[in-house]
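What follows is a group of structures, each given as structure tokens.
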Structure I
């Protein structure tokens, strides 16, 4: 008889901004990734998992040697790219297209830089999840999803593992980790013991661990404590693992899982009325981006102007940033709010220039030329 299994998924949840500004978030990304890379090389069995393209972009820009170390660790299977989105956005307020852009930007980055394509989407921290997300995930190549909010008593969905059904009948397998997405420093062994004691009857479970919110991830003590438990535990198969490996096992139980055909809401509803300037600015920028792309595409297709791909990408990244789950809901500090408004303003200025160029080219039917000198 097969022993019950626990998949240990070490991560370091790191909000790029929250109670700190982006510069501090970038510093913490460098520190967390550097420590994780060291521990991957020191430990034979340990595997580190992390998502969010924005954090990897910072490492690539500010510490390229560390970035190259991570690429080698990914190739060797010691570092796992999970999730594959640009960041963890609010999953209720952006349009469907806005959520798709989060996936598209992240997927392109991780494919170009690491040659990987995750199949498990990760949104540990957002404050709720629209049912429309199921269709987007399934049609974007995902078959599974990990989230933590809302809690069981807050939305009616009581199961740790279940099948989420979209409006169009699309399905993905979901997991809501019972013991949250992180662990306290030096307490990962205690969390694992709790996991084994509280849910001994499950045939399979996933435990997320690693210091989080402000980064941190694993420590040497945590790895030692966990490895001791693995060595002496005879009733469970416990492995350092990845979300994809967990869901590969869970799929064998799919017919036994409960099914859920509603939103995963509500949670922290006050966030949907705070920092109104960010919400208004986000929607204005979102609409302006989509309209400007259409105008620029029409002008470029008629040979009237080169397609301004680089400028549109920069404006899109301003939009993706502003959708972050502690920015768009208004759950960050005033300096973070101010920075978000600056990002919105930057994106709008880029788009206004592109839109004007496309308008005049389309209106005149003539391409832009330099005046005689």
Structure II
């Protein structure tokens, strides 16, 4: 069963006068069925990250990078020693829940927060990481869609955000096709508003993708991007993907040979740790306007997609997005070594490739 911050700590935080305000959820019930109750709803997620900040104020600071279409905060946690200071340390970014139905991705980012807080001072590797890195975790890029997905019977298999589309009854944009790098270039997204991969009328037409863009840009200090490595968590497939998604060329004109060698070496090293398949993103299928292409192509961040449990070969197309909550603990823990490896690699991204 998944480990959580204790209810007593959560209750203490909610009673504090300084507790952060949380945007109210819709009136309609939005919750996981009883059989999957270890998954976190958006309010439960907020409770947990606030509790972590209260329990570990010396290393955790939470804030909002923006708001969703429906006004929910997009929460980020910074984890580092001297957390109030912007130190000259390599930075790492994790995010999850771009796609509403991919709830296991949120459990992975919450697990990272627990590893770094609970292990600080007792686990040698974790302590070294917290003392020498600044780790950013954006837990729910698409909170509106995630909550809406929970109003079905029991789920809606929803993917997009909840932003209306002008002139259409179809709702939502695929946030992971709404980024501005090679937007709509290459057949890797849809211009049909009813499509699950609808890219939106223009790049960054959604507040959620815009908030992620602006956050990454905010980490350029003195013209240099401080975020060195990153992972965006999705489901499913048990795959690790590196840029680019927009082209099948191994080394296109907008990627150096040294970067390609380093991306491949780190991707394969992480896959050796968790048993996933490692490949270029477009080897799975072509995507344009996705986050990892933006992060690398525009910001120079070595960003990977982790497609979490289960493998496509194991379950049906719909069931793969709703694994039972019994898998949360073992499947998030499965990725611990790979994730800590990526955090360590932020100090020297080219070490594994020797370039």
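Values as computed for the structure displayed
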| read-out | value |
| --- | --- |
| Structures I, II, by relative contact order in percent (Cα under 8 Å, 6 or more apart): label with the highest value | I |
| Answer label among I, II for the case where helix-only ellipticity at 222 nm (-39500 (n - 2.57) for each DSSP H run of 4 or more, over all residues; to 500), calculated from the coordinates, equals -9500 | II |
| Kirkwood radius over Cα pairs in Å - highest-scoring structure of I, II | I |
| Distance in nm of label points 7 Å out along Cα→Cβ at positions 222 and 310 - structure with the largest value, from I, II | II |
| Distance in nm of label points 7 Å out along Cα→Cβ at positions 78 and 238 derived as 3.8 - corresponding label from I, II | II |
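Here, each number is a calculation from the coordinates, and none is a lab measurement. This one's a predicted model, so the numbers in the text were calculated from it and none came from an experiment. Cβ atoms are built from the backbone, for glycine too; each structure is taken alone.
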